[in-house]
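Below you'll find a set of structures to go through.
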Structure I
Amino acid sequence: MLDKPRIKPIVEDPECEKNRLAVLSEKIQNPDLSEIPKKSLNSIKELCEIEIVPHSLTLGYSYWGADHILKQILPPGVEVPSSFETIGHVAHLNICEELLPYKNVIAKVIYDKNQPRIQTIVNKVGTITNEFRVPSFEILAGKKSMETKVKQYGATFKWDYGLVYWNSRLEHEHIRLISLFKKGDVVCDMFCGIGPFSIPAAQKGCFVYSNDLNPHSIKYLKINMGINKWSSLLSHITWMHGSS
């Protein structure tokens, strides 16, 4: 029997509504069904009459996953970029130089196969040169907005991924440090960003000093204070260099 995800191996016979077609595996090529074990074939014949008939099954673009499609359309031997970092609705690709000529079709396939969860596909451009450590991105597919949201340890964070530094891999370190805080502690977050340390610390009842050089970070920190109902009585926010 055909064994493929989302494909029914038993289908209606278009020529006779009383009959059903058992779609055989593509491994079975001989009309005498010699690839099927004789004992199994005899058992089937005892249950019903069988006849070998042709049946067409078309598996198009909507059926196949991104990996399969990219392997078919990219040059042989190149590594298929099947993984990417997800930040809210944004998929962050790191397309190698070898695949840059195919970046738009790669983004289109990944977008098609992951929407609506993924709504924007971006690729990092060049090296990081600005003082805020924010990469430059080009939007390859989807909507043009990079303003997104994520949830961590019960808090919601909103920001523009193209304007503010964010590292998803720091989540466990955030959790570890926050677990050490106690109500009434004074916490100085000298590179606060949009608040992944500051907001959970304030939610635990700490008095938090938050600072960041990037004005966009401070903007979204204040927005996230409102989203997470962080009382301004528990905070002091500054905008300056962390080493000052």
Structure II
Amino acid sequence: MIVFDQVSKVYPTGNTVLENVSFHINPGEFVILTGPSGAGKTTVGRLLIRDLLPTSGSIKVGEWDLAKMKPGHVSELRRHVGVVFQDYKIIPDKTVFENIALALEIIGYPGKQIEDRVKHLLELVGIPDKKDLFPVQLSGGELQRAAIARAIVSEPKLLFADEPTGNLDDQTAADIYQLLLAIHNLGTTVIMCTHNRSFLDPGHRHINLEKGKITLDTSSSSQPARAAPLREGHKSKEEKHKKTKE
């Protein structure tokens, strides 16, 4: 599903954030990406959604080679790669429901399907009674749950969660981790960035970054997996929605 091949990222200031980073992640994996602040974890996420391009090396996500991707296909990529940002990026003047529904409205889902999907996600993340509240009315944990719901609203194959527990108390952080496990159990590939090693589990893959370099990767496979198509299922869903609208 995901292949990083000798990826480096150097900013115009000369700051090297990633240096010759290589890994592959197969569909269905749960990966813990650790490292101190500034190690390059967030940059990995930005590269995955083509918010940045690598200075050198190649990145494949599913059937896409991100360096060769046409600008018009970036929005399609981002429907398949959900991101939970460190600062939530929840729109402050929209309700929880409106924040989650927005992506589906842009795609063109019918109103009833949007309502049903958002209701289901609010139940899944544990805040069904918060749908009409604004972000300022939510706790940190509730904001994170809303952000996770928004990230998976279009049923992405991959979820990248950037320090999703960083600003939360221990119990709330543990609850968010359990929520990510539940999403993974539904078939989503999950990459969880954290500097908190208490979330490390022998059953999950662990990649550690230090100063932009991989210092540990517990993957048992040494051969890159062939990137699996991401768009196959989505095409049929879009056709379904078009038929519904007609």
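Throughout, read-outs are computed from the coordinates displayed, never taken from laboratory work. Everything quoted here is computed from the prediction, not taken from an experiment. Cβ atoms are built from the backbone, for glycine too; each structure is taken alone.
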Output the label of whichever structure in I, II has the greatest value of distance in nm of label points 7 Å out along Cα→Cβ at positions 18 and 34. I
Identify which of structures I, II gives the largest calculated value of percent of Cα pairs over 15 Å apart, for residues 26-97 alone. I
On relative contact order in percent (Cα under 8 Å, 6 or more apart), which of the structures labelled I, II is highest? II
If mean count of other Cβ atoms within 10 Å over residues 66-73 computes to 15.0, which of I, II did it come from? I
For 70 (percent of Cα pairs over 21 Å apart, calculated) the corresponding structure among I, II: I
For the read-out volume of the Cα convex hull per residue in Å³, for residues 58-177 alone, a value of 118 was computed from one structure; give its label from I, II. II
Source structure (of I, II) for helix-only ellipticity at 222 nm (-39500 (n - 2.57) for each DSSP H run of 4 or more, over all residues; to 500), computed value -6500: I
